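Participant: Structures given as structure tokens follow.
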Structure I
């Protein structure tokens, strides 16, 4: 079940006796908590921490009758803290043997208290890498709970779509380039984006927010200047590239980071040229198929760079990036001079 599906059930008053929230996405978790809390009478919400209480104590509270209301929401954080540790005596993997400590979950759900909703929150582990096995253990431990909501991190295109919706609900519009830069500058972290949208709504009024506004108001927006520098170099726009470099230098930005972004841009452009891609949409489809998702504007930037430079020039660009990187690593280098030389080389005819 997704967060949106659960919110729809909440609006219909269709709540299961227990739910398990899996995953680290804080934005959806906050939305769910707000929606659930709003559906219960004031003063009927309780929070427990399984680092401090046992499952038995939580279920004892769930079975106790309230003098004030028959409807209660009990929110339980650190749900993963109750997983058994150590190897099962049967030789199974950790936590995969007989899990006696999980028995209270199944026992309670055979006869749940009417009007009481339990929400178990397990936010420590992600769905990929080494965390996946740990998350599977959490899921197995709480297998008696049928309502499982996966709170996965937003992909870039999903974060872009949600950002656009947040801005619309806040009563203003983001220009396309401002929307792309905001999402990219904040790493598609929708929780951080939501906070910045609230701030931007106070500034924008009813007008359209531009990329320059993002650069001035968003704390991490100096990263947008890096992206602007990358795009200016990709367009062979020497004047703008040097202006952006001046801004980065004044702000004390770590210039090797800008060079790293430039390296990515030119590598993608070289791949696009070697693959004979003929448009931004082809670039987007090609890299997405390779497992490197990108939205349309980013694909257009890569395609633009691929068309501005020949294959030989792109190959020389990679050599120039290597030399610039080596220059930045020299003892006591002047980073700005190194980057200026790189920009002048790349924007030459």
Structure II
């Protein structure tokens, strides 16, 4: 039988899984990558992980960290009923996104803002902040100089300068942008050590949680930037995926797992690295990570032989896009069913490949 899943593990994670299998209490960190509509294909996996595995009795927190749509997924996991939050989010993301032919940044921001409000529901922010063990971390990219401009021509120049600098070194991104992490972990955050890019940590509050989630998905030039309440003044916050596309970051030391449900079996560090074939994660940051992704065979079985992505807005009519995205969500239940069987049977160690 052809598997619907691809599983890869770093050496430390592989040793732990071979010894104990995959247990909720062994999970320390769950990253969520940028990717827009791609999150829909992870629906079945997220339901099993957030609704079952992570809810097993535990004695230590789980740190959920995401950029862009990954932060929205992690916000679902940090609510009281993560499966219901995921269902609201998927439905809103598919149905609410009806745009005129050439939408303005204001229109796109308003429509995605409504989808975010549906995902959160009336009590989602309070549930996130009061969660007994989930610690949410939301990544944004604060624009500096031209990258903070409200004028599209200047903003475009700032983004271009950031992309050119990135060709030489990811550290050059720090000239135009710096990483912000809004989180509910206090001094216990495992990401306080990050120094690969300029990084500022800010506590999540009732006043800034929604704004941070919206900012984390605000693609420059497509959406409006967000000025964050409670953050140092001066900057405009953009999509966290500009800096941390697939979260190739140092997850720090620890005995537990970094559980990484992902769209692909490869990891791209930043938004500007998508076309740079030589810049892929080497795996050094993923020694204790288990990556779970749809297999090539599963992806080939989806409409068009692909997972949903932002290009669908430009290549197909609204109704066809909505139909295909709905199929991706329904078909992803096969991924969840297979994952649940591997976990419950203890066979997961047999199918994991070394990273």
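Any read-out appearing in this document is the output of simple, stated calculations on the displayed coordinates, not a laboratory observation. Keep in mind that what you see is a predicted model, and the values were worked out from it rather than measured. Cβ atoms are built from the backbone, for glycine too; each structure is taken alone.
Participant: For Rg/Rh (Cα atoms, Kirkwood Rh), the calculated result is 1.09, so let me know which of I, II that is. Present the calculation step by step, with values, prior to reporting the outcome.
Facilitator: On the way: I: 1.09; II: 0.94.
It was calculated from structure I.
Participant: Computing relative contact order in percent (Cα under 8 Å, 6 or more apart) for each of I, II, which one ends up highest?
Facilitator: Greatest value across I, II: structure II.
Participant: One of I, II was used to compute helix-only ellipticity at 222 nm (-39500 (n - 2.57) for each DSSP H run of 4 or more, over all residues; to 500), and the result was -17500. Which label is that? Write out the running numbers ahead of the final one.
Facilitator: Values: I: -17500; II: -10500.
It traces back to I.
Participant: Given 0.95 as the derived value for FRET efficiency 1/(1 + (r/R0)^6) of positions 196 and 300 (r between Cβ atoms, R0 = 41 Å, to 0.05), which of the supplied structures I, II does it correspond to?
Facilitator: Clearly, the read-out refers to I.
Participant: Next up: When FRET efficiency 1/(1 + (r/R0)^6) of positions 36 and 132 (r between Cβ atoms, R0 = 30 Å, to 0.05) is compared over structures I, II, which one is greatest?
Facilitator: Numbers: I: 0.65; II: 0.45.
If we compare FRET efficiency 1/(1 + (r/R0)^6) of positions 36 and 132 (r between Cβ atoms, R0 = 30 Å, to 0.05) over I, II, the biggest value is for I.
Participant: Could you figure out which one of I, II the value 2.9 for distance in nm of label points 7 Å out along Cα→Cβ at positions 172 and 308 was computed from?
Facilitator: Values: I: 2.9; II: 3.6.
Of the structures listed, the value fits I.
Participant: Hey, another quick one. Name the one structure among I, II that distance in nm of label points 7 Å out along Cα→Cβ at positions 52 and 268 of 3.2 was derived from.
Facilitator: Working: I: 4.6; II: 3.2.
Only structure II yields this read-out.
Participant: Comparing mean count of other Cβ atoms within 10 Å over residues 44-51 across structures I, II, which is largest?
Facilitator: Values: I: 15.5; II: 22.8.
Max of mean count of other Cβ atoms within 10 Å over residues 44-51: II.
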